[in-house]
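Got some structures for you, see below.
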Structure I
Amino acid sequence: MQEIQADVVLLDAQVFTPLILQAFKNAAAHGADPALAVLAADPRVAEAVGRLDGWDYSTPTGVAEGYDAADHNGERSGPSAEEIAHSIAATIYSVWRAEMIGHTIDAVLDPLGLPRPPSSLSMTALRNLLDHYDSESGVGASGLDFFNVPGIADPIARRDVLILLSLKDALDSLAGPAFAAAFGGSTEQMDYRWGRLHRIVLAHPLGPPFDIPPAGGAFPPSFNDLPGFAVDGGFGVVDASSHPARADSSDAFMFDSGPSRRYAGEAKGRRGISGRTVLPGGESGVLGNPLYANILERWLTNESYPIRQRTKDVKRSAASTQKFVPLRRKHGDCDDHDEQNDHADDEDGKEDCR
């Protein structure tokens with residue numbers, strides 16, 4: 001159960017990445033449509049396809065400042081070469097997703113003045129179109145052609161052009177102004193680490209400085225130049241950390257919520273329940289209290305702690321105890337008609353009416 005709760009694999013990538021790889025293979029084949037051949041000849045596209053080909057669909061941050069499920073008890077460790085590779089692939093794919101929606105669904109609906117479907121329905125529609133492409137050639141139940149490429153008659157070539165054009169445009173975007181805050185205009189794909197985009201700020205109803213980060217300064221953000229904590233995860237993963245499918249800028253992949261509590265328990269008969277849990281923050285809601293965000297790092301790395309089920313265990317481990325005791329009214333201390341006044345202790349320890 002804990003492994004399931006920590007699952008940060010992109011399910012949609014398992015569906016669409018093979019189509020990207022096949023499109024590139026078709027484009028590189030002898031006799032491919034000229035529009036496809038040009039895309040296949042782009043060294044940046046070829047490099048990106050190579051990175052996607054070796055990807056396992058996971059979403060590590062790829063940065064030393066990031067929090068990953070692979071880290072232990074909130075102790076961040078430097079990313080391995082494999083984690084960096086998967087991180088870059090996650091970035092490229094996630095930006096390709098937005099471009100692909102834009103070149104198909106949005107490109108057809110926008111000129112007609114029709115509303116764009118939300119993220120999840122957009123991905124459902126895109127998959128439906130591609131799952132039935134052999135028979136429908138990209139035409140939806142409405143009769144609209146979502147894979148219309150002027151000048152290309154072959155429906156397979158039209159599909160592959162849009163897939164690879166979306167990849168090329170994703171790379172252009174990553175090197176452009178929209179992502180300058182995260183990647184500084186770099187054209188080096190090695191710089192496209194997922195943790196620079198996928199960041200969380202736990203938004204407090206009262207706003208800063210109660211947000212985490214900064215939690216009153218107790219927990220600074222992962223980067224000096226970007227808000228939030230760098231974390232793994234992404235669109236639609238089990239470990240809730242989603243963002244809009246059309247995310248297309250440095251801060252568009254950020255999110256402000258997640259599992260309010262992770263829990264796994266096992267019933268052990270007469271011995272009761274053995275359970276583990278974790279919270280996104282701490283037990284105290286008082287800013288500046290040591291328990292305001294003391295559990296946060298474990299939550300960020302998908303770790304947990306044992307729940308104390310027995311009263312004696314709770315008392316033994318208590319950091320402090322706060323008692324709420326009602327004050328008793330003493331006859332004659334207050335006017336009989338002032339029955340609604342509250343009592344409180346004055347500086348001499350005597351009971352006052354006020």
Structure II
Amino acid sequence: MRNTTSAISDEVIQRARLGKCTKEDAMSLLNVNPFELFSMADELRFEAVGDTVTYVINRNINFTNRCIGNCGFCAFRNNNGYRLTLEEIMEKVRGAAEVGSTEVCVQGGLLPDVNLDFYLEILESIKAEYPDMHIHAFSPMEVYYAALQSNIPVKDALEKLKQSGLDTMPGTAAEILSDRVRRVICPAKLKTAEWKNVVTLAHKTGIPTTATMMYGHIETIEERIDHILIVRDIQKETGGFTEFVPLPFMPYNNKIGEEVLKSGRFATTGVEDLQMHALIRVLLNTHVANVQASWVKLGKKLAQFALYCGANDLGGTLMEEKISKSAGAGHGEYMSPEEFEWMIRGSGRNPKQRNTLYHGV
């Protein structure tokens with residue numbers, strides 16, 4: 001392996017190549033000079049996907065900010081807020097299609113008066129007008145809630161969603177896959193085992209998902225590593241994850257963030273963010289090929305540098321991003337394909353527009 005220093009043992013390097021790094025390996029990698037970890041992750045990235053860096057032309061559609069949930073990290077929820085009609089959702093889909101989007105990402109709060117039929121109607125309306133539009137929609141929590149509201153098993157709900165046009169799901173609602181953490185930050189949200197069950201069933205139903213991790217609040221380093229290894233275990237069983245998206249916690253305008261700020265900590269540091277991207281590349285090597293740097297969370301310049309720390313994807317154009325913005329992200333709601341291409345070339349990499357499933361990359 002090129003450019004690897006002796007501070008990282010040959011045994012760890014060998015396990016990384018084979019996709020068999022342990023929790024102890026991960027802890028040791030966080031104690032080396034960060035640039036040694038970055039170099040190792042960059043090498044594994046090159047071996048896995050080469051020098052191509054991808055992005056997708058998409059649009060986020062958050063159909064409501066009303067929610068019965070009580071997540072302490074959420075700055076988006078407003079029970080006096082908005083709820084889009086089906087026609088308003090379709091207008092946003094039409095706008096996405098007009099600018100060449102290949103994907104719409106549809107998510108929203110949990111509404112008290114809806115069941116699975118609400119979600120099916122959205123899917124069927126989009127597919128009726130745009131059969132080739134990829135629908136990336138509904139978090140594991142939304143699917144779990146819809147099944148509960150309709151009094152049917154999650155497996156049946158997933159089959160109905162797929163039949164109505166659901167192509168892939170975002171692997172959000174994961175936060176940190178530790179019930180200790182979840183009892184504090186999202187006590188009403190599905191537990192770790194329930195999240196794993198929904199995602200595993202989705203994969204087995206033929207619905208691929210992304211994987212996410214929201215880090216930098218009350219979790220320990222060990223819990224972050226456990227989270228990544230849980231994703232690896234699911235991937236070994238199903239092969240259904242298309243990418244891993246690390247999401248640094250935004251501590252502004254929310255209850256958990258207020259407590260973090262009172263403790264004298266702020267948002268995650270840039271070095272910490274880059275270490276997480278690099279560690280994910282190392283731990284998931286041979287299992288999940290794509291690691292995304294979220295330009296909305298990191299900012300454009302740090303996301304660009306993450307391309308030298310294991311990341312190979314910059315996410316989507318988005319057109320309309322509300323959730324991160326409400327929690328204090330200040331890096332914009334839209335990035336044009338031209339800017340993606342400029343930024344990727346400026347990092348010395350080869351830009352390529354992708355679809356949601358990374359086909360042809």
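The maximum of mean count of other Cβ atoms within 10 Å over residues 82-89 over structures I, II, that is, the highest value, falls on I. Once FRET efficiency 1/(1 + (r/R0)^6) of positions 18 and 218 (r between Cβ atoms, R0 = 41 Å, to 0.05) is evaluated on every structure in I, II, the highest one turns out to be II.
Of the structures labelled I, II, one was used to calculate Cα extents along the principal axes in Å, for residues 170-297 alone, giving 62, 34, 24. Name it. Corresponding structure: I. Could you figure out which one of I, II the value 19 for relative contact order in percent (Cα under 8 Å, 6 or more apart) was computed from? That value comes from structure I. Given 0.95 as the derived value for Rg/Rh (Cα atoms, Kirkwood Rh), which of the supplied structures I, II does it correspond to? Attributed to the structure labelled II. Upon calculation of mean count of other Cβ atoms within 10 Å over residues 90-97 from the atomic coordinates, which of the structures I, II produces 17.5? Derived from the structure labelled II. Computing distance in nm of label points 7 Å out along Cα→Cβ at positions 130 and 210 across structures I, II gives 1.7 for structure II.
Source structure of the calculated read-out (helix-only ellipticity at 222 nm (-39500 (n - 2.57) for each DSSP H run of 4 or more, over all residues; to 500), -9500) within I, II: I.
Every number in this text was worked out from the coordinates using simple rules, so none of it is lab data. Small disclaimer: the values here were computed from a predicted structure and weren't measured. Cβ atoms are built from the backbone, for glycine too; each structure is taken alone.
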